[in-house]
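Each in structure tokens, the structures are laid out below.
What follows is calculated from the coordinates using simple rules that are stated; it is not laboratory data. What you are looking at is a predicted structure, and each value in this text was computed from that prediction instead of being measured.
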Structure I
Amino acid sequence: MSLIRSERSSAALLLGAAVLGLILANTAIGPGLMQLQGSHLAVQALGLDLSVGHWISDGLLAVFFFIVAVELKHELVAGELSSVSKALHPAIAAIGGVVVPALIYLVCTTGGPYAQGWPVPTATDIAFALGVLAVFGKGLPNRLRVFLLALAVLDDLIAIVIIAVFFTSDPDLGMLGLAALTAAAFGLVSRMLRGRMRVPLAIVMVILGVLTWVLVYNSGVHATIAGVVLGLVMSRLPARRATHALEPWSNGLILPLFAFSAALVAIPHVPVSKLAAPFWGILIALPVGKLIGITLGGWLGSFIGRSGGKPKIPLRGLIVIASLGGIGFTVSLLMNELAFSRTRDVVDEGTLAVLLGSGLSMVVSGILVSALARRYRREHPHPVGGHRS
């Protein structure tokens, strides 16, 4: 289990699953896999009729968002985002890393019908970014990892808000009200988990959690938001225990399965000049927009609330973190499916752009992280509190 919890291993599994999905999609068994992905599994009693692909992206991925929400709550309550002074610098960097890629995407798609795709290149994949840092960043100070984690968590918070606001139309307020009640009951029961009643109460929580997910799905809001809400309302100590138990499943099964499913894309046999504008917008905005946006935002943020002296994160460190921020992957693939759900060809091209843009960011960040780590080891031959993966 400890191997699956490793940031290096989880990143490798994600990448391997995505590459395998892309390869198999373009072989003789590709059409069969895509047909299986599109086949429906219905649970009529709960009003559910989802394809296999949507059971993965709407259902299983809610577990990943639950873990993200617990991490976010921890950082807000007791971590690197627990005060305004702590949160301000990574928050400004995160905003820059959202605004600049979105603007680049909109410039690339000006005049076309694809403006709704602007959120796709705004996300950062925590697992991948921390994985690359763990692989290539031996000897780097831990403050770089902490800043990257804070930035990525805030980035995910922005992504959650984007999904809830921009990819929801005509929500059923009655269903949402019932979901709020079941989520509140979930949070209340989590505060009673102790002694002999722990197992029965845990079963009740699972039932309430599933019911909350069903109600959110039937409300018209993207169902992964249910995972976010449950992670935020759950009592802190039980939530940490739950994420510890769920993390191997998320890293070892759920995220790779989602990456495999999302990457099941037949490479379009069209000239490069015929690729849709969103392909170029995403491909450029992910590596370039994130690099510029996070660096600029982080640089500006370093002047706020600072009373003399050098900033905690020097400019070269910000550039390295910004290059890692361009690894969009999981959440970018999800946003791509949501943004272009009615145009299958654009979804496929967007998926390829996310994979290529994230891959380019991985290569660039790997080079930059390695170079900075070598420089830091030369300047600090006996590091104290250096990065440990």
Structure II
Amino acid sequence: MVNGQATKGLADVIVSQTKITSINGELGRLFHCGYEISDLATNSTFEELTYLLFYGDLPTQSEFSKHKNLIYSNREVDDKIINLIKEFPSNSNTMDFLRTIVSYLSIFDHDKENHSPQSNLNKSIRLLAQMPTVLSYYHRIRNNLEIIHPDDNLDFASNFLYMLSGNHPDKLSSQCLDKCLILHADHGFNASTFSARVTVSTLSDIHSGVTSAIGTLKGPLHGGANESVLKMLKEIPDIESIPNYISEKLQRKEKIMGFGHRVYLTIDPRATVLREMSKNLQNEFGGNLYDLSYAVEQTVLEQKDLKPNVDFYAASVYSMLNLDSTLFTPLFACSRISGWCAQILEQLNDNRLIRPRAEYIGSSPRSYADSNT
């Protein structure tokens, strides 16, 4: 409760302390372990950020080298997992696949029966390494393509693009995906992260926590929004039609996906970085997705006074990176696994069962004997 009143959706309720992520919604600022997101997106790499989230500080050169080697050496998965991927229905929702395969990965994890802090960290690094592998395998198998095994000479983002397409990516594409991974890595106690922390607060295992998180991320009010944004952009024939298109959606009380945020009162700072990225990609590869997106942003601001969140420009960026829209939300998960696991490790380090209460507003006490039924 806040000021004695129940709050729907736990809005503004502080449920725990954290050293991982800080958000200033009024000023539109986001920090990881004290570093601002724009600073990290400009100067860091995704691998370095994952170290920061897991350990709380940026690594030394030797620490970073060891961390990268651990990730790269854990990318491959057991043949039995590949066989399951081959048997998975090709028309399945990709998030359903990812949720299922993460559960299956737990069976083959070397530390599955060990829940010590070091073993939980080992599991976290393996999940971080294996999520892009199983996703790329499924994407290629469902499209009747041969799987591409990981290339240990490539960084996280470049290897991911390589395994999906079979081609070594250009420098700009790798850099853009790397920044996207940084921007999506963690965002405080969002719905999927909170569900992961709730799950492991029962002393369940890390894979169960991540499975809960993936199921939560699947929803269109969370990670599924970026795919809906691209669908909206494809419905718009040209820039001139945008004002009427947005106005008609608002009149029908339809949600404009990719706009507004429960936390930020101003623009989502991640959207600012993605907007510039979208512009650069259009300048390099052509098309009009950035132009359409920017015009939609201005129209929604004028008609509804809403600003874009991280999902809005992510849609055009992912599309210009030639990623299939069915991969948008799973790609989000392949980044957010770093935040989920960091938050899980923090939860387990000082655990207490998460068990909120509800305010009862149903019938007053009554007798079964007095009922007419």
Structure III
Amino acid sequence: MKIVFSSNISWSIYNFRTPLLKSLQKDGHIIYTVSSKDEYADKLIDEGFFFDEVKLNNNSKNPFEDIKLVFQYYKLYKKIKPDLICHNAIKPNIYGTIAAKLLGIPVINNISGLGTLFIRKNFSTSLAKILYKFSQKFANTVFFQNPHDSSLFINENLIDYKKVKLIPGSGVDTSLFKSNKKKKTDIFNFIFIGRFLKDKGMLELYDAVVSLSEVRNDFKVTLVGSRYASNETCITEIQLNLFKTNNSFDVIGHTDNVQDELIKADCLILPSYREGLSKVLIEAGSCGIPCITTDVPGCKDVIIDNYNGLIVEPKSSESLSVAMEKMLNFEHSTLSSLGKNSRKNIKENFSMKKVNNIYINEIYKILNK
């Protein structure tokens, strides 16, 4: 059968879904991928999947563009004639689902996070809720990655609770992201991995490090990622230069092999304002690394305070600075215990095998109907 996986960017499908797609392909299904085109489109093709481009502007709030997007999906899905479509990301979840309904194609959606729209809470938030409520009536199943997001949708009557299923994020390959016993060194290595966005807590991180560096110099913070300038909450070039010129930071940019950087780290920091279910917290945990993160949905679902990391107040550089100093003051045996708990938590609850099995079971349940 033909199965479409549709997201906003090719990178997302390649990084989060390739093992699942390969498994379905091995079962004899023909896999199509649909997204805006980036350098990962060719990698999807190299994996043996079909790729079709949809011209999608993630930041556009122009209703005429969005209407045209529905027609793009309609024409594309009509050409492919899939037996099932799996969407991820806001616009595919909404407009791709409407197009699929017009063609009578069953749909599985993955609301992987509520993002900036639900953090800001403005007119766009209200409009998004209306569009979600209208479009998700047509989905067969809707995955949520944390119970806070699913409860929000159910309590605000945006979705029928019978369609809702929880899925533990995108999962992680625990055989690839392995723990590496680190010896205690003179310089403690914190690491941040992600897009350089204000909503990821980048500015609070900068202020916390500046404050902490005034009283001690036995740490550094490695930043892995990029500005992601198309996102409206990205930090400015001036702000990025502040990180680059501060000796407490080491900005190494984007990499496709984050595990190589994780195994060098002592602790991961993610001071995010909200997540679906943080992939990087799961990857760090799989590597046996304790984490500092915020008391928000999608972060507190992975990190348990003083068990596999530390929980801090969101949007508080002071709370973050205190937690970083606490981590610096831990004995090596305590850090080791936190790391072991991190690995155990991920293997038991967030493995890619577990996530893929949930997806595959739901896919076959719908296809077998």
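Per-structure values
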{"item": "Value 2, 8, 13, 17, 18, 16, 13, 8, 4, 1, 0, calculated as P(r) over Cα pairs in 5 Å bins from 0, in percent, for residues 158-301 alone, assigned to which of I, II, III", "result": "II"}
{"item": "Which entry (I, II, III) yields the derived value 6.6 for mean projected area of the Cα convex hull in nm², for residues 134-189 alone", "result": "I"}
{"item": "Structure responsible for -13000, with helix-only ellipticity at 222 nm (-39500 (n - 2.57) for each DSSP H run of 4 or more, over all residues; to 500) calculated and labels I, II, III on offer", "result": "III"}
{"item": "Structure (I, II, III) behind the derived value 20, 50, 28, 2 of P(r) over Cα pairs in 10 Å bins from 0, in percent, for residues 262-333 alone", "result": "II"}
{"item": "Among I, II, III, structure where relative contact order in percent (Cα under 8 Å, 6 or more apart) as derived comes to 32", "result": "I"}
